[in-house]
Structure 1
Amino acid sequence: MEDLKGYQIQKEAVFENGRGFALAHNPEAQSPFVIWHFSIMPEGERNYYDYTSCHGILPPEKEFEKFLSAYDYVYKVPQLSKDQRPMETDYYRYYTHYPLDNNTFPKSKELGLIEIAPYDKQTLVEGNSIRTWGELIYTKPLPEKMVKDYDLKPSRLNPDVRKKMEEQTQTLGKWEDSRHFGNQRRLTWFHRDFGTYILKQPLTPEQLAGRIEVMEELEAERKEKRSITAMLRKETKQGKENWETPAKKGGPFHEDR
């Protein structure tokens, strides 16, 4: 079993919503038995974020079972059997820049909040790209204004973020082709088996959006230069026509004497 900060995991349980708990033991620790809390990320790895110490009133295994029953009762989420996987439902995960309390995240029931997972310290998640005090999980995406007001960070694995990044990747790939970028300058490559562009290396939504912004600026400059060039050519042509001599237009001009 997995070793976690000196604790040896003895058994674990996973619920249908992707939340899990593990009974762990460390005979040298002040609390020899603890129940680790974890969430199963979309890629499948376990994200351990907190633990609850066993009180010692009941045997650790019994206390673990009681803990699982309480979670099932509160959240009304069934526990999975050993071979089952969490249900593939669209969840929207957001990370906080501040310790979780009543004023640092939106908690209206209408927003679909189903899980609050505070961390005991700031933790790096999603490939060390986000530093957070905890995560919040909703059944639907939060309004953009609310995300900004609470200074939340959407997960790049949220369905809406993934869709936007996919669209941006296709746009960027076609643009890189049109500019004949070499392999070293490209951020995308064309996967012939799938018939689509994919990123050469993982990027955060901000990094990809920044590249798209640069692309749009370059295209705007290119169109502006074309417009100026076309205007100069037109003015040059008109100037030539206006400065043509009458002789060229209608033969020699004779002054009356």
Structure 2
Amino acid sequence: MPASSSLGSMCGAEAAPFVKGSVGGGGGQVHHVVRVLTFGDSLTAGWTLNAREFHPYSEIINEIWKPQGSVAVDHVGVSGETAVELAKGVNDIGRTYTCAAGRSWKSLSAVIHDAEQRSQPYAYVVIMAGTNDLRSTPPETIFEALKELHTACWHRGLRTLALTIPGLAAEQTRRYRHISVTRASVNDALRDMVSKNRDRTALVNLDDYVPFSRESEMWDVDGLHMTKRGYEEVARAVVVTLRQLIGE
């Protein structure tokens, strides 16, 4: 749905498969490829410039790790969708979502299942969602939806990265000032979730990397999505945490 009627819009490119396991390198060497899925809404899709460009941070991570070839990242960006709706079908491998531009996406569990069937399972899932819920959904409901997405991954033996909900212009307006309180509450709940589950999840605080400002070159003019520069910072934030988890 258009940005004027929702906090998220448009779709990104469909996730492309990468080879998992031992792959050949120069001189006959082999190395292990860690497969990562980034999952979320239009911010995961990399939507910018009113959908004239897409810069998924997953692709930027792939470029960062390209010299080593040790990490491969796919993305699913169901633009315009809420965390609540993404969580409703999280355990239904037959569930699909149609985003604002008409593209059909599978549920989180279905994407994980398909990767396993290809013998290319994910090791980590990076989850960033909730922006589209902020306007009218209680923080407790948003958090429970996000937690359900993480729990679905944990039950399948995957570790997760919890990205906090980033800032946006709407929370600085009088009409939607409550968004700031809601966002802070959800992010605090995510921090608490991570503190109690450090063996299977880690937090990435996006306010440390892409703090919202209308004057910042990291934020698009719509006050909701980021520019390529902003998505590069999200990628850098995720890489910092993944390196710590992987041990590189």
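A value of 49 for percent of Cα pairs over 31 Å apart, calculated from one of 1, 2, originates in structure 1.
Kindly point out which one of 1, 2 the value 11 was derived from, the read-out being relative contact order in percent (Cα under 8 Å, 6 or more apart). Clearly, the read-out refers to 1.
Supply the structure label, taken from 1, 2, corresponding to distance in nm of label points 7 Å out along Cα→Cβ at positions 64 and 240 with the calculated value 0.9. Among 1, 2, the structure yielding 0.9 for distance in nm of label points 7 Å out along Cα→Cβ at positions 64 and 240 is 2. Kindly point out which one of 1, 2 the value 1.2 was derived from, the read-out being distance in nm of label points 7 Å out along Cα→Cβ at positions 40 and 168. Structure of origin is 2. Quick one: Cα Rg over 2.2 N^0.38 Å, for residues 32-119 alone came out at 1.15 when computed from one of 1, 2, so which one is it? This figure was derived from 2. A value of 11.2 was computed for mean count of other Cβ atoms within 10 Å over residues 176-183; which of 1, 2 is the source structure? Here the read-out was taken from 1.
None of the figures in this text is laboratory data; all of them are computed from the coordinates on show. Every value quoted in this text rests on a predicted model; they were computed, and no experiment measured them. Cβ atoms are built from the backbone, for glycine too; each structure is taken alone.
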